[in-house]
Structure P
């Protein structure tokens, strides 16, 4: 694997862990629908609220 491929893999992994890929997908959906997006802070708060109020397969 080339150095470029390794860097691309690391970049992808970090975007998945940090939620950056979900944020980018949300922005793309808003652009496609023509709706104004939430701010990043509002988006993260919304995601946190959903996880807290709709727990799925967590042990605690």
Structure Q
């Protein structure tokens, strides 16, 4: 399976599609398909980018 999140870079804002209660998270790193995100409500979480497609948040 391909990494659906390969474009994510540190500083980008994202949401987890299956965990909306986690709030908006900021990407800390994206190395080898493992994405570390600091979420407002749960803190730092490491996500397998081949299993979960994070949703980019665009601030307007």
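Throughout, read-outs are computed from the coordinates displayed, never taken from laboratory work. Given the structure is predicted, the values throughout are model-derived calculations rather than measurements. Cβ atoms are built from the backbone, for glycine too; each structure is taken alone.
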### Query
Given structures P, Q, which gives the highest value for Rg/Rh (Cα atoms, Kirkwood Rh)?
P
### Summary
From the coordinates of one of P, Q, FRET efficiency 1/(1 + (r/R0)^6) of positions 28 and 52 (r between Cβ atoms, R0 = 30 Å, to 0.05) came out at 1.00; that one is structure Q
### Task
For distance in nm of label points 7 Å out along Cα→Cβ at positions 4 and 36, find whichever of P, Q sits highest and give me its label.
P
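Kindly point out which one of P, Q the value -24000 was derived from, the read-out being helix-only ellipticity at 222 nm (-39500 (n - 2.57) for each DSSP H run of 4 or more, over all residues; to 500).
P
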